[in-house]
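Dropping the structures in below, format is structure tokens.
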Structure I
Amino acid sequence: MQKRRISEYVLYFWVYAVIGWIYEVVLETFIYRWGFRNRGVLFGPWLPVYGFGAVLFLLLWYRLIRGKPLKHKLLMLPVIFLATMGTATLTELLTSYLLEWTTGSWPWQTYADYPINFQARIALNPSVRFGLGGILFLYGIQPLLDKLTARMSDRTVNMTAVSIAVILVLDFVASVFLR
């Protein structure tokens with residue numbers, strides 16, 4: 001059972017990393033009209049920071065609403081919003097330091113143009129969007145993923161997770177050594 005749970009988290013990580021990549025590309029291409037560019041630090045269409053953030057949301061906050069009655073979930077909305085906003089903002093801040101240390105920069109240096117920002121690493125506007133995204137993840141997408149993974153056999157979940165992990169590791173190695 002523990003192996004399956006870890007495998008499910010690998011699947012969730014990947015799904016949310018892909019959703020994060022799509023969100024960033026849509027935002028830049030269609031909302032800001034800056035044109036398409038791969039928003040990821042890796043070659044593939046995924047942003048690991050979104051995967052890590054979402055898994056943190058699941059580990060820290062999902063238990064507060066999972067399986068609870070609708071009234072409880074609604075009452076928890078402000079708590080979940082603030083909790084996911086804070087978690088994502090802290091994750092983004094720490095990731096910016098890690099990326100600067102390992103690569104010399106971080107991809108979202110445009111935060112300098114935001115009125116409320118810290119060292120152009122984090123800003124209020126994206127933090128609010130991350131809180132809203134946390135609500136969407138935990139209230140909307142994750143219950144669907146729970147149902148989907150519940151229908152999958154242990155073997156399917158484990159094999160899919162191993163395949164995804166291998167692809168992500170290969171992408172990481174290629175991205176580090178081929179750039």
Structure II
Amino acid sequence: MQIMGNDAPSVTTVLVGKGFKTESEFQGQKIIQIVTDKGGWAVNPMSGSAEMTAIPEDQYKANKEAIYFTPLLDYASRGGKVELLGKEKIGDTEAYKIKYTTSDNVAKTFYFDPTSYYLVRAVQQAEMMGQQVDIILTFSDFKKTDFGIVIPYSTEYDYGGQFQMSSKVKKAEINTAVDPAIFAAK
């Protein structure tokens with residue numbers, strides 16, 4: 001990842017349907033976020049949290065879909081709903097605009113390239129510093145993995161214009177053994 005022009009090595013692990021964990025190192029500080037099918041925890045010394053603490057319920061609900069490899073994977077069985085909102089210009093593309101509402105009533109808007117059907121943008125509202133902002137993730141540099149699926153190798157993050165960062169995938173491993181114990185709050 002790159003945060004405010006500084007590199008922040010990061011590893012993300014997903015065990016589909018069970019857990020999501022991201023570990024980053026930024027300016028000598030370890031930042032960890034864990035979301036499971038049961039709850040969420042984080043350590044972020046940059047925001048004053050040096051110990052693993054439970055994330056607020058609204059933040060958990062907004063992020064718990066991260067335990068699924070793709071946002072719409074089997075969404076209906078989890079109580080989610082989708083609605084086609086037409087098309088909208090994203091860069092040079094008239095992308096399909098789809099509203100996804102989770103079973104917890106969290107709304108997200110996804111934009112899909114009409115030719116490749118790749119997810120090129122995701123937008124979700126969240127609260128930052130006491131105000132509602134749009135968190136916009138823009139995906140690019142799509143490549144086929146050794147396992148044969150295509151993923152975006154570049155993601156740009158915009159937190160309501162207040163904060164931006166980016167990430168570039170260096171290595172993607174799929175269907176490797178994951179010990180569920182890594183998702184435990186320690």
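Readers should treat all values here as calculations from the given coordinates under stated rules, not as data from a laboratory. This is a predicted model, so every value here is computed, not measured. Cβ atoms are built from the backbone, for glycine too; each structure is taken alone.
Rank structures I, II by Kirkwood radius over Cα pairs in Å, for residues 74-169 alone and report only the one at the top, that is, the highest.
Result for Kirkwood radius over Cα pairs in Å, for residues 74-169 alone over I, II: largest is I.
Quick check: 1.7 is what I get for distance in nm of label points 7 Å out along Cα→Cβ at positions 34 and 130, calculated from one of I, II. Which structure matches?
Only one of I, II returns 1.7 for distance in nm of label points 7 Å out along Cα→Cβ at positions 34 and 130, namely I.
Can you rank I, II by relative contact order in percent (Cα under 8 Å, 6 or more apart) and just name the one with the largest value?
Comparing I, II, the top value of relative contact order in percent (Cα under 8 Å, 6 or more apart) belongs to I.
Which of I, II yields 15, 37, 34, 13, 1 for P(r) over Cα pairs in 10 Å bins from 0, in percent, for residues 2-97 alone, as computed? Intermediate values should be presented prior to the final figure.
Numbers: I: 15, 37, 34, 13, 1; II: 14, 34, 30, 20, 2.
Matching structure: I.
Please compute mean count of other Cβ atoms within 10 Å over residues 10-17 for structures I, II and give me the label with the greatest value.
With respect to mean count of other Cβ atoms within 10 Å over residues 10-17, the highest-scoring structure among I, II is I.
Figure out for me which of the structures I, II the number -1000 belongs to, where helix-only ellipticity at 222 nm (-39500 (n - 2.57) for each DSSP H run of 4 or more, over all residues; to 500) was derived from the coordinates.
Structure II accounts for this read-out.
Supply the structure label, taken from I, II, corresponding to mean count of other Cβ atoms within 10 Å over residues 50-57 with the calculated value 12.6. Let's see the in-between values first.
Values: I: 22.8; II: 12.6.
Derived from II, not from the others.
Figure out for me which of the structures I, II the number 4.2 belongs to, where distance in nm of label points 7 Å out along Cα→Cβ at positions 18 and 114 was derived from the coordinates. Present the calculation step by step, with values, prior to reporting the outcome.
Values: I: 2.7; II: 4.2.
Answer for the origin of the read-out: II.
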